[in-house]
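Next up: some structures, all given as structure tokens.
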Structure 1
Amino acid sequence: MKTDIIKLQERAGQYKDAAAKTTKRIILCAGTGCVANGSLKIRDRLLEILEKSSVKACLELTADNCDGTVHISKSGCQGFCQRGPLVRIEPDGILYTNVKPEDAEEIVSETITGGKVIERLLYKDPVNGKIYRGDDEMPFYARQKRLVLKNCTIDPECINEYIYKDGYKAAAKACLEMTPQQICAEIEKSGLRGRGGGGFPTGLKWKLTLASENAKKYIICNGDEGDPGAFMDRSVMEGNPHSLIEGMMIAARAVAADEGYVYVRAEYPLAVERMRRAVKDAENAGFLGENLFGSSFNFKIVVMEGAGAFVCGEETALIASIEGKRGMPMPKPPFPAQKGLWGKPTVINNVETLATIPVIIREGAENYRKTGTEKSPGTKTFALTGHVANTGLIEVPFGTTLREIVNNIGGGVTDEKGNVTDEYFKSVQIGGPSGGCLTPEMLDMPLDFDSLKSVGAMVGSGGLVVMNNKTCMVSVARFFMQFTQNESCGKCVPCREGTKQMLAMLDDIMEGRADENTLILLEKTAKAVRIGSLCGLGKTAPNPVLSTLKYFREEYEAHVFKKRCPTGQCKALAIPEILADKCKGCMACAKKCPVGAISGAKKEAHKIDPDKCIKCGVCKTICRFDAVTGI
């Protein structure tokens, strides 16, 4: 019987030979965002047109169907979500953006059969107008360093292509050439820290579990990504599920576990589907099951859907959910490494952490440490969203500055109309509801676990929300507080009641009912919740409030003492204004104002003095040109 190592070599060779027989490859981004925007409809239309034009096309590569064909394949999220759906043409190195089904005929006639580039479908920089043919020079891609996301352009449903890209080599090495102790030591040497938010050293976590004396142990992949605006883990599970499986195999070998669970949010149906297919394909190929790679190591994986509770991202709550209990956290110690799933020693790592493991084992810890910083080696994926020209999924080395991410990769901060200028930048919320805000003074601070902690923020799972100068920071704090209050499991009083009271105080501030005691009580309550809560959700829930109070206190004070929202976003405290482009200077409002707050000459735009205005609404009611706002 052939060993699994030979199977790996054969499968890689078969894929290479089949791919070499094709003429071109069309890769359609089939992450959740692009699928929602019609990328699969584009695929079907391309296939239909190619067949009508007598050009052979195939959706899957096999030995007998690829000769002289155009290979049309799906990929996971390619990252440039702002410009999706994305279509790549290889080996020509062409990347088309914002593609629609009706563009398919032109793509076939001009590019596939005609060899020409369709300029209107290429990415055009909104600032300098430069047009890019492919992603090798495009700032959004060229300034990233992709390790975890490197293979998200392969077909996530083709195990042979993953193998061709050196897939499962690291798992084979771990099973046949390394002891559990050596694997743990290599991961510890790499300096890899957990990418789920806490940044705990992965190698140390594995060593603690390996040291636990128990015949039964488990590996859990935490795919319960719940931060608003975050989709890093989802994209890895959709785009490169075999990297996650391989990482779990290595982790299991390192701690002597024989069973693993992938816990995925039920709101991620595509990730669930592709993970389950990947597990089945790995089983059929002999890479999961018994005696892996001819060794005595056995390992199986179960993909489980979570119920969608944010608190299940906390490891003890996640364990309870897998066991069929309500997802609620438990006090620690004991830690999962000592007593986890069904009372057995358990390793819990998040998706990005596990997907990094094969890279380290395959290329070595020393090579891995060349990227990133001394205390935060490697790269980090971020979901870049908000008021920025290029939103999407990015991966950069730790130590990259916020300025590099926002201005160069993200293309700059935008106003409400999409115009780009540095003057608009106000803040970045990093780490979601557990994180904090970064200010213009921090644009050149290197982003890593320790530097962010020093300014009251955290990496978190990797959400980056860019905000321009029209954003009300009080409303930002309220948004995240509303989220954490809704998601609190209610088990401990500080989180259950504290978040509710903090939310009520933020409502008072935004609606003009607060006084100076409100700010004092808000800060005291936030600190009490942070200290007294049982789990990470409650302990970090006050972070957005404390962070915005620290760096944008003048905005809070304007709401409380002046009863005005400086950005005009809080309706109850909006600044009254007469729009100059709508005002006809009829003077009707000035004549009716009971406090003389409106001034201006006849047939010229009038103005409201906000210090005099009592917001009685007379001017807004009497204006026939809809020129009065903020009242």
Structure 2
Amino acid sequence: MLGRKFRTGLMALVMSTTILSPVLSSASKAAAASSSTTVTNQSKAITQPVQKWDNTMYDRFEEYSSYTTMKDVKITMRDGIVLYADVHIPEGTGPFPVILTQTPYNKNTPVSYHKNEYLVKRGYVHVAVDVRGTGSSQGTWDSFGIAEQQDGKELVEWAASQPWSDGKVGLYGPSYMGINQFFTAAQHPKGLKALFPIVPMADEYRDIVMSGGLVNTGFIPLWMGLVAGMGLQPPSYTIQDPLGAVSVLLNHAGGLINFPVSSISSALSGGDFAYDGPAAWIRSPYYIADQVDVPAFISGGLHDLFQRGEPLLYEKLKAKGVTAKLLMGPWTHGDFGSGLPGDNVPSLDQLALRWFDQYLKGINTNIEKIPDVTQFVLGDGHYEVQPGWPHAKASAQKYYLRGNKALTKEMPATGEASKIMVQQPVNGICSQSTSQWTAGMLGVIPCTKDNRLTELTEVTYTTPPMSKDFRISGPIAANIFAKTTARELVLSVRITDVAPDGTSTELTAGWLAASHRATDSSKSRYLDGVNIQPWHAFTKEAQQTVRPNEVMELNVEIFPTNAVIKEGHSLRVAIGPSDFPHTVAPLPSLLNGLLGFATILSDQSHPSSVILPVVE
């Protein structure tokens, strides 16, 4: 939930979840109830003509060489809480359309997402507002809670009504600042015309906080520390209003310290925050995305924190007939947009300009010619336009785990050997996962680029070298038959590309605690009649007992990817007992799983497999 330019600040904080009350309005309950059942359950996506990026990138010369900044503009909310904004206005004849960014990272932090000079000098006012309880703003931080969501609507309507505004507003920003765009847009504020969310989350529980029913200890504590650290900096108006500044800091101290500590401790101890429910739904854009009715350009990353959710948001908007585009790069959460322009795909700033020029300035920028879906192809190194998401030409193909550690399309025979691994909670340090779930910070560790060290404590199954390029695109499922000598079992399932020299490059992964193995077919995604994206409830009521030495079928959701296994390379499935530092099981599950031995079965009676979305 932070941009790449925040990583230095985050590292400094390290060196020196996001739940409020589970109370929903009746309208929010209805939205959550209806939306939670709409995970696509289909065989094929509709095939549409494939568009292309032309080699003429849209851009404009600067119209204004300078701009004026109004610091700490007070905006009073409905309950009397005052939010503070910085307003950057082109020095020229207005009024102008407005770009609004709602940030928890302190608007005084000098990053382009708080003051995008590229857009301002091309005729946009950029307003950056500290969300309540952060930065200079009053109130208590509740991280996407009801109060903050209602603020978004008021902020848009305030921006649309100012004398320097022409009444048209667009929302802009990455991560947290991309997520809250959906909550604001779902309320249909007057003046809102377009969204440009960069690396946004869809489902708080499944995407980030408790993937697979496991606590995200790699990112969530660091992120909450970042918000707290920036929120406890003295406001820029301290000299002018020292009493007000002290009051704000004291109020922030409670919300920015007590809230993170209580939520993380609850999740780790197996409390209420360890389960999916209303408190997570209300903070999940996926459940209200079908209420958004303005155009949205979504960009994400194949190794981003939200690689699962970004395509789901695009899919939800398209299903409602909203104009939407999806761009997936090769990025982690710390380097989104890097490498652009490339393969005729413009930079994110150029794309934002083209988007806002169309919908805020009324300039014909030929938006309809922008491809609906563009994804980087891992293993190939280039961007490719594809027919829809999921890929319309993908078919479900099942590959079986074999007793000799092979991965084949042929069913296992009777009596094929099982594999045993020790259940321990610190597997996975030397994997791509470590880089991904620390927003790229620990990607400097050399072994995160080659999984072979991690695979020493995992069970691996590998195809023969490919005789031709092998393309996969979309979500993946692993159906694993397993048993344990303990009372809990955690599986981490990785998909890797194995080069001829043995280098094992992680493409994507999925995780599941066996006690959460129950799936709901009505909310799962099917391709060619096969469950390729299993949906688990992750509630106390849905939990199932793990009995020692009893065989279980575990349907593991593996996050979507877009990759090619080149001719001569192999595809590998690596199964481990944990994914540290990314995840740690809640304490009850952790204790139940310690000192156990897991057995992965792969015989005719227990045909463990992985279902891949193969594009021929």
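Nothing in this text is a laboratory measurement; each read-out follows from the coordinates by a stated rule. Remember, predicted model here, so these are calculated numbers, not experimental data. Cβ atoms are built from the backbone, for glycine too; each structure is taken alone.
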Structures 1, 2, by distance in nm of label points 7 Å out along Cα→Cβ at positions 131 and 587: label with the highest value: 1
Read-out helix-only ellipticity at 222 nm (-39500 (n - 2.57) for each DSSP H run of 4 or more, over all residues; to 500), computed value -5500, structure in 1, 2: 2
Read-out distance in nm of label points 7 Å out along Cα→Cβ at positions 67 and 459, computed value 5.6, structure in 1, 2: 2
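Here semi-axes √(5λ) of the Cα gyration tensor in Å, for residues 91-194 alone has been calculated and equals 40, 19, 10, so which of 1, 2 was it run on?
Working: 1: 40, 19, 10; 2: 21, 16, 11.
Only structure 1 yields this read-out.
Distance in nm of label points 7 Å out along Cα→Cβ at positions 451 and 595 was computed and gave 4.7; which structure, 1, 2, did it come from? Write down the numbers at each step before the final one.
Working: 1: 4.7; 2: 3.1.
The read-out comes from structure 1.
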At a computed 26.8 (Kirkwood radius over Cα pairs in Å), which of 1, 2: 1
